[in-house]
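Structures follow.
Here, each number is a calculation from the coordinates, and none is a lab measurement. Everything numeric here is computed off the predicted structure, so don't read it as measured data. Cβ atoms are built from the backbone, for glycine too; each structure is taken alone.
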Structure P
Amino acid sequence: MTNKREDELDPELKRIILRKMMKRLSAISKEREVEKEVKKIINIHSIKELDNILDIARRKGVPLFVDFWAPWCAPCLLLAPIFEKLAERFYGKAYFAKVNVEEVPEAAERYGIMSIPTIIAFKNGEIVDIRIGYMPEVQLTLWMRSIIENR
């Protein structure tokens, strides 16, 4: 019985190994893409994307603020530029994401969102606080700062 060299591996085994390597590279690439966009707000388009950013924030040890909103919601539209400004201000200290509840209703259902806008603050993958409704910039800044600084 002879040992097969790597170049003599079974073709099916080669395909399996290659597929697993490509899947892992794709996951690493997506994580790096998210990390590049932390300065921006990450727009979540699926429950899987939300789970991914929650996992990344948990592993990095930074808070995640998720704004649940809808395009027809006037208070949501008023809050949007404030949320964007704070994403810039707290760059590197927290992640910021937005979930359109019409596009990803299962996310709203998972967290029991009954009113919008709702911002949920996560730390270590767990909900630490929730704010419902429009908040002025000063109030929202103080709230976010308290969560970021109380690691």
Structure Q
Amino acid sequence: MSENAVVRHEGLVYFDQGQSAYSSGDIQQAVKKYHKSLEIFGQEPTLYMERAIVSGQLGIALKASGNMDAAADYLGRAVTLFQHYPENADAMLSLGNCFWHLGEISEESGDFDAAKVSYNQAYAAYRSSSKGQTFQVEVLQKLRDIG
């Protein structure tokens, strides 16, 4: 097995553990596992997509724990990485999800202008994904709701 494959496998083990912890409601454990997964994926510079996915999930977990500043940081990192894959429908769907969560963070803090920008970016990402049609409707509804 190549070094890249070994690193990828080890990182995925921690990512899967983070997903399980998050699904069972153990957000703090999920955050720890996602951090460890990112640390491992960081050893292999070619694993952009893996780092993007984990950064996004870590951002979502941090948001769930109430740590909005760190959540916005990791969601922003995920956005930067996902933007390298405009041809990948799953990446664009994940990019839209990151912008959606950034919009919610801005909205919850009362920054409705920033929320609108994030929701519009989510809409654009969902439009570029063949899998994003349902999410486009949700974003448009959210934009109508916040005026």
Structure R
Amino acid sequence: WDIPSLTAKTQLIAHDKEVYDVRFCANSVDVFVSCGQDGSVRMFDLRSLEHSTIIYEPTGKEERDGSGRSSPSHSQQTAGSPPPLLRLATSPHDTHLLATFAQDSSTIRILDVRQPGQALLELKGHTGPINCVEWSPLRRGTLASGGDDCQVLVWDL
């Protein structure tokens, strides 16, 4: 954004639908990630604006709950569309790790930006949809999550 002229300097278009969250990666002023309605996580580098890297796109298997049934959010989506990813958390210690979760999901996905494609880990412990995730600023590998099940879970990865 150019403040004097009140105009956008550039516009990054990579997602197919609405973007719900954006986070800068730890120890970087140039690299950030985003997630949204299209179910993907994308990484951008301000030093190279020509493209983004797809860090995660769910497969059909990951769009279903543990019983193999489609999740409620998936049923409400257009056939074949992945559920939206609502939030991202970037690890302050392991700059290659991200945590994310989908709408109406009780599963947290841990992603490694060095290995784009699939989730590195799936954390299952909530009995209802997750609302928030946050890495500990002081304890390496510690993640907290909160959900509709009235629980805060602390994960030691």
One of P, Q, R was used to compute helix-only ellipticity at 222 nm (-39500 (n - 2.57) for each DSSP H run of 4 or more, over all residues; to 500), and the answer was -500. Which one was it?
R
For which of P, Q, R does distance in nm of label points 7 Å out along Cα→Cβ at positions 58 and 82, calculated from the coordinates, equal 0.8?
R
